[in-house]
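What follows are several structures.
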Structure I
Amino acid sequence: MLKHVIVLPNGKECSVGVYARAWKALKALPPETCSKGFGHHPERVDYILREMRYALHARINRHIPSFGVGRKWTYDYQLHLLRDSRRLRDIANRIRVYQFESAEVCARFSHLLANHDD
């Protein structure tokens, strides 16, 4: 019979039921508590829960047909968006059109752009 298991970062396998019970037990602990059995060394509970949540969302998203496909998944596109987001964070500086690297950001935030040269 096929049994679904989850492989932890330390290489151990656990069933989905054990994984769910561990999630509930970890949620009841204070975030700064260290727990062993998830990784190779004891980890903080908040870190373990964050990693478990990330893995769950990654597993769900892998079933979306367009996940990981297309130009927006390229490294360059993601890098351009990161740079543009850093520029947008500091609104105190004047933003000019030519400072944006991606067309989507330029179109979306055109109302924040400075129209004059200084």
Structure II
Amino acid sequence: MADYKLSSGGVRRASDGAFIPDDPRNRDWVAYQEWLTAGNLPDPEFTAEELAAQAARAVENAAVTTLDTEARADAIFTTLKPATGAQIATFVSSQFPLFTAQQRAIVRMLLHIAALTLRRGGV
């Protein structure tokens, strides 16, 4: 780990986390420039792990946005949001009469999860 880490518009000092702006009048920036001149290299702004985590969060946020848009436009999800367990069970029984008991139980569980998620504002 280097003494400095690149950051937008400057660097961050590892010892105390202080942000040092790219300003030749700033004594900390001058010290950083001297450190560079001595042959040192700062750490990148983001590690490969941090970039991967950012990408994963972006994909997840996009998926949540898509689900939210679809759920708001779908009458079943609008109806499902305030549904009780009994109402969900009745809905599943009436909509999926040819499913096995195990298949209906799975659909009920998924609809319960969807209803809870909708109520909590997750989608």
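All of the numbers you see were taken from the coordinates with simple rules; none came from a lab. As the structure is a prediction and not an experimental result, all values here were calculated from the model. Cβ atoms are built from the backbone, for glycine too; each structure is taken alone.
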(message) Quick check on the output: 13 is relative contact order in percent (Cα under 8 Å, 6 or more apart), derived from one of I, II. Which one produced it?
(response) I
(request) Work out which structure the value 3.4 belongs to, where distance in nm of label points 7 Å out along Cα→Cβ at positions 22 and 70 was derived from one of I, II. (result) I
(request) Given a value of -13500 for helix-only ellipticity at 222 nm (-39500 (n - 2.57) for each DSSP H run of 4 or more, over all residues; to 500), point me to the structure among I, II it was derived from. (result) I
(request) Tell me which of I, II gives 2.8 when you compute distance in nm of label points 7 Å out along Cα→Cβ at positions 46 and 102. (result) I
(request) Using the calculated result 14.6 for mean count of other Cβ atoms within 10 Å over residues 38-45, pick out the matching structure from I, II. (result) I
(message) Given a value of 0.30 for FRET efficiency 1/(1 + (r/R0)^6) of positions 30 and 78 (r between Cβ atoms, R0 = 30 Å, to 0.05), calculated from one of I, II, which structure does it belong to?
(response) I
(message) Quick check for you: by Kirkwood radius over Cα pairs in Å, for residues 14-53 alone, which of I, II is greatest?
(response) II
(request) Out of I, II, choose the structure whose coordinates give Cα Rg over 2.2 N^0.38 Å equal to 1.93 when calculated. (result) II
